[in-house]
Structure 1
Amino acid sequence: MKEISLPYYLIIPIIFSVLMLVVIIFKRESLFKTGKLKLFWICLTLFFAFYLFILSGATYLDISNKITLQTFDLNRDGFFSGKEITTEQSAAMRKVTSDIGRNILFITGLIFSGIIAGLVFGISRITQYIMSIKINSKSDYIRK
């Protein structure tokens, strides 16, 4: 039986995301107390959390598909021959070998996480701007 290898194209970004989240968590008091950059750090934390979630799911699917495929290797030699080749084995082999979406997920995950974090940042900035306009208009009304 062949050992299951971890997909390095997913593991390296996972490790980087975890390290960035750990740094942000340990430095949160100094990062989140400044008013102007607080929203930036919140969105950056959201970005890495979404990216970690996406990559972890892809890694789980990759490993579970490989484990499923290995259940069809009856003589544990790492090859499929004779009685080991069935329609279920072929379907499991297809899931392992021809999933391009999972293979480029580290790139599409960056894009998707960036879009989510960007939307949150944009909506929050617009909300802050609207609230500042309302506060300024109330203070002008009180002065008159």
Structure 2
Amino acid sequence: MSGDHRGTTNHRVDLLFDSGFKRYKNTQIFMKSDTAILSPSISQNVQGKYWFDIREAILKKIRENKNVDFSLVFIRIVPNIFIFIKTSELKVLMTEFSKKERDNHKVWSFEVDRDFRRIFNKKSMDDFLLVKTTSESEVVSLLVQL
């Protein structure tokens, strides 16, 4: 992905930071004691689509630490749309077949539909996950409880 994405990458990270989470290195992973959350941030691209990648390598790093609960994905969408899903739900879309190799990295690419109701695996658009958006107050409440 080309261009400067710092604004999108840091979109609403304050919700995580204010709840006690810290960014794990320069990744989409945020940690608080024994809890890890994958939290990609996305905005609409020039084709009008919303998409994000998950690298296999970062998932392996999290799985190496057996004491970490890694059960949630928190998607932050510009301007202020939020989706929480269970990692186990997203894993249904993360098969060997649906994995791509890009720039020497193995990744799964996902697209969120424009109504923010479904997440598709970009390699297999027939496979999708039904999701619902979450209000900012619900996000704050959930993050504080973790």
Structure 3
Amino acid sequence: MAKPRWRIGAITIACILLITFPLWSQYPIYHLPLYYIGITVLIGYVIFTHRRQTCEAARRRFVQHWERQRLRGFWKHAGSASLRSLGLMVSVLSFIQFTVYGRDPLTLVARLVDTGFVWPPLLILILFSLLSGVASWYENENKYTGSKFFG
């Protein structure tokens, strides 16, 4: 399968924008070394997943893995994917708050508790994580039925 050139171009443009963000942004980055470490990890992850998605051996591994996951059932998969998604969202938001705004997670939670504004962000995070868990099942199922010729 040929690699779409627009995807590689979009990844390149996004990497350049993220790397040069502190130069042209009007917002100061409080922890600049940590920002660049995070961007390096993010770029490495995007490149790794892009290569993994275009590799046929990775598709075969996915089919084998998904056949085992399907046996667990919809709700177990959606629940575990929702928890993974919730953890990822909280980690990314905490990293952004700490790196860009200089707020550590405990201070951020304390400020939310003091203002009484805890429940709306928490409910939004939980809702998006549940939607992500359900979408994960359908996305993997569509990917599996499209890759069935590998099995």
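Computing percent of Cα pairs over 17 Å apart, for residues 17-80 alone for each of 1, 2, 3, which one ends up highest? Intermediate values should be presented prior to the final figure.
Values: 1: 58; 2: 43; 3: 63.
Largest value of percent of Cα pairs over 17 Å apart, for residues 17-80 alone: 3.
Out of 1, 2, 3, choose the structure whose coordinates give helix-only ellipticity at 222 nm (-39500 (n - 2.57) for each DSSP H run of 4 or more, over all residues; to 500) equal to -29000 when calculated. Only structure 3 yields this read-out.
Here Cα extents along the principal axes in Å was derived from just one of the structures 1, 2, 3, and that gives 91, 30, 17; the source is 1.
Read-outs: derived from the displayed coordinates by stated rules, not from any lab. Given the structure is predicted, the values throughout are model-derived calculations rather than measurements.
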